[in-house]
Structure 1
């Protein structure tokens, strides 16, 4: 058997079909009798409200027929959308089809539809009311789709669903579990997923196969890392991380290929950011990226990611010194661009800033300078970046990190402008760790950038610490509050922190919701990222 770990694009029926057919033919040429592809691999995952369009569903059906006709000689399992015949009001189901001898031989639909974090499948799909087994190569196959395998009572302390599809199929006589998935990456997810599948294998004493999607689709990055486990829960076949792969295993003697995975937290997160940036740009039709280079660590890391994602020749760095920019920061930005081999432009914002101030002089008469003038500088930079984007058809990659976005230490229509927020789910402390990792591979980020105190340089001698607690403290509070929803008192006690510091951070988080909901989409690498996986009202009173 084979696992076709592919990178589909949502709505690219022709391109997705070509991948499925190509991988199937390669698997057949190598002697495989069955090849599996990820969840909704025909139409791409997640399709979201596209499934409400009849033309989308029709093209999905036509594409499956084409795949079946062009893969005769090998059995193919792929994910697709099928019409729903139910009383839920939903038009379609999330399904898997077994293609044999040029036709659809078997269809299984997803029973458990997740509605937490980034998932909202109950919005779009009707759940299956029952599932069946199919026979193949002497085994009774239990075919499941992603979440169907995420309700094992021996693994989860609290089950989200009243049924366990895997358990039901095993009780019906299944002796081989197949799972086609689109399981997104976050830190620790690969290990967690492996442990969960191993629990199923050991409990039911059956082999467990998972083929996972790879690639970036909008904010989500899928790591691949497909797995085959024997009844003892041991990994006997494994796909690569963060790239397409074709993995073979023997379903009789339970032996297979073990392909290397990216090891280590920093290396994994960095690989996810590069893949997510590359796919976001390419799938949205952008060839070039523009990044405002401040000489700081955030823009430096973003530029390195972009260069690795789409090539140094396709990245433009823009230094935009203002009235309070240090010569060191300008030099650091220029050095980074030189080290990366990217094009660099230096555009002073001073004339624009002075023009803004002159225009507002009379209406601001008698008012002291404050954050208003700081934001004008940031917005002048944002205007320049978007002008370059319009003129050259390049995407602006915003450079704000999760710590800043969490507490609103960022400027709407200023440093928040852009089409993709590459590191918006990366805390400031992790930004430093990733930058050290980058430099351990090749020295590109200037040492001064790594060592100098973080500063927006929007007023004389400004430092982030003037407004924020130390990032080690801030990131600890954000992790507990944003990712785990812990109350202030628990955070202060567990972390040994001043309760008033914790409460202030929480108030800042709650008050900044309006900014986050206007931010560019960001790449998710943590269990709980800002974006559509975290849904909070804007007009609400903070409890802190």
Structure 2
């Protein structure tokens, strides 16, 4: 009788019942045995991902010559008692000798297993029973021997509050004061900014201060000094803080206006307004607690087996660069050096050795392509990480470290219409569609009763339906989730005699466009000087305003469908760009609102 493994299992609280009665020899490849240091990853055998674990029902699979490691994932929103058991797929079949491993995902991946069981009772099947805390877990099943083959089932049961999907809540809390007590948030600095100390803020943060003051009744302020002068005591409280698990940095502006507290919280890297402060409460917050899956520094990214390197380009000249590579290089260098960089050549002159590195990586789960722009700056390494073919930021590199993370693990299952991070990120009956820049939308992709019927308006398609293609004269009924509206309501100045490029990420749609509708307002005394172009992710550009003398003297308002120019055969999920060119100097203006409504279909 062989009892050593059973005794070990009982010692850590997982062995149940007596030992198997046959001597099976040594287990083939025990994760962790070949590690030099405790705690290292032991699950890099590229297991076959079966999918999210379904509770209280058989999760069927098969160990084969090519699929010897099978994995399921599950998420707990709070503490719960979980039991995992393997067994026969069909009653009476030959037994399959399984070994069951359990992992908990951390900031850098799955790490070492936290529990293991070989045999339980008098069977060669496996069982683990454990009280677990909130987080994302992986259950991995392998054969005891490398020659083990056969079908089996994995059954999981869950009891406790953590079994219910987590309800997403604002990372910062419900009120401005909450953020100082939130677990996981680290306060780096606090300062009182007045007219005399305004220079403590950089140009970007000064502009964010203006937007923060516009969140009160002072919507007409346009300069930092004007904004400071309009708030109580001419004083704004500024707090710099970061989210340790998500590796994101934020800046909060709070001030008095009358007897109320107002302000705003911004992402320090992207500049996105993440929450508004009104009467002390936080509103408009969609950012939640998440776990960054990027390695902590760029050197580890280059060796992390989760990230497949597709291409490495050492740039020493602007000649021959693809347009998106040039855009990414310029954006990264300008974020570091500001107005010193107007061309790629300017950036190369500031990089050590006159070289800028551009690397492409592919992450399998969630399926994401990343572009890394990195260069030496003295004794350090700096740069930016972008989602493929866009300037949507996935991370920022400073002194090798990666901050400003935009690539997150699937740590919860979202409900219909909510943001998802990829496979397994939605509750039962839903799927994550239209993933771009690290996120998609959970939708129920069921059949629409009127699906495919001809239509000329939405009402014809009934509840849950929309008329796709009606603006182009070939309307067909489709599900409502095939349409989305994407907005940017932050007023943005148009450079005098220059170009403003607004970039909006579109996600959660089908694959190609059927209708594109634009709604924008530009306040400019000489709208005849302006050219407005809308460009889709594939690079197709459509002129939506060319400018005539009759446009002067009133706000430029564009509202309606774009019926020509876009083919309907190019990817709809991705970065759309609005380019506003001021073709003359002497007058300034601003884009005050911008909304893009896109209807899509399957290609």
Structure 3
């Protein structure tokens, strides 16, 4: 039976009277925030970097307790990486952007269909060394200019106050959403912490103390009743949520009984401007190719990490594995992947509703295979073989938000004269076209997807791969990398592909992160080598993850070359 440490103690809920005072204070300061100089904003960001250094260890300790990790567990390193590390990176890159007047330089090139493509990573020699071979490109929307830093160009005189409903699964989500609203969109913020990770709130209040003291940021605590009250408050001008589409619908359209009629009539209960990041059924498209035994071993660890990181409570966790029937390495890859999942440590199912969602998947797929260890409070790593790619398929239209991976095989074996060849042969280009179509038309959401493609297959595909990347209707496309890397790089945009309506919100609307402050982003494409050494930190089995996280925190907090050596040494220890 699994045994987990007790979670952090709850934080008392903010009363209605306290909420009124906080929101009135923010409303009174929203115009003043517009007038704060760039130099003073940089000062706020520099103070946050100092504050993060004071609270990071306690922040990580609370996250480890929440997620059932013993202090000596290597997986505590996840809490460093997904909490203080990326938050510090976000703060540092925003300060750098402001030192460039809100328009940091990026190499621009023309893209397909009237788009502009901006290379945002690597930006400088340090980043080129830090993640060798990794690139990140932000694509603008077709026909839109690659303008940057709207509020620093236009200098608005009237401000807004935003209610930020913080995500509960990854501890960097609340502070980074607040950073975007404050420094890229120019709005004062009430951050309502999610009850799941509310232990982070007091740490953030301390690290962001100057913004709190000067009336530009407030933090509140409590459940849906607190968030619902704040969302209707007259002092709130805009809304932002990272979480569930059900939360969005409840705020915008009201109670479930009235919701369908309201959607049909377009009568929103809450008509405030609302940005949101709401999850996805993330597909991993495995392009058939001549994978070696070493390739199979690495990619099995790679995909297993996409499933198991953070106990699979990630909106970008791998959820549908799309493969080609007839690919000669398919069975060997699946065997290796299943072995990696079976060896992955059992994780506490800390996020509410995990067991009920898991039971719904088992009910829909009685042939699901449990690979991981079971126990009280655990959802075992589970694969669902032979999932159909039909419209409305449960695994394609419901986000599991627990350790479930659906396996889907497309029948694209080559034919000759209408007759299938006896020897299996797969047309990689045809497979890619079919896989893109399935991802776009059958998988719910447009937040993130992955394409795994061998270098020789990539060369063979040529422009076909470029067309596939163009056609993928996802806000984050990872070529040979998990979309979690897109989130972690911070300089790219993070959010749904544009076009969702309030009536069918799916993965949401708008973006965050985007430290180059592009005004009209469509998607981000991050490309990595097919095999990486050292392996990315989200890949399972990294025993030195805690030290790596601590060293990376110092690197991101300071941006100094001297910190890179200790990061490299920690990474090489494995």
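Bear in mind that the values in this text are calculations on the coordinates, not laboratory data. Since this is a predicted model, take the numbers as computed values, not measurements. Cβ atoms are built from the backbone, for glycine too; each structure is taken alone.
For the reader, a short list of remarks on this structure follows.
- Between structures 1, 2, 3, the calculation of distance in nm of label points 7 Å out along Cα→Cβ at positions 125 and 357 yields its largest number for 1.
- Once distance in nm of label points 7 Å out along Cα→Cβ at positions 117 and 453 is evaluated on every structure in 1, 2, 3, the highest one turns out to be 2.
- Highest-scoring label, criterion being percent of Cα pairs over 34 Å apart, among 1, 2, 3: 2
- Ranking 1, 2, 3 by mean projected area of the Cα convex hull in nm², for residues 141-244 alone, the structure that comes out highest: 2
- Parent structure of the calculated result 18.9, given that mean count of other Cβ atoms within 10 Å over residues 69-76 is the read-out and 1, 2, 3 the choices: 1
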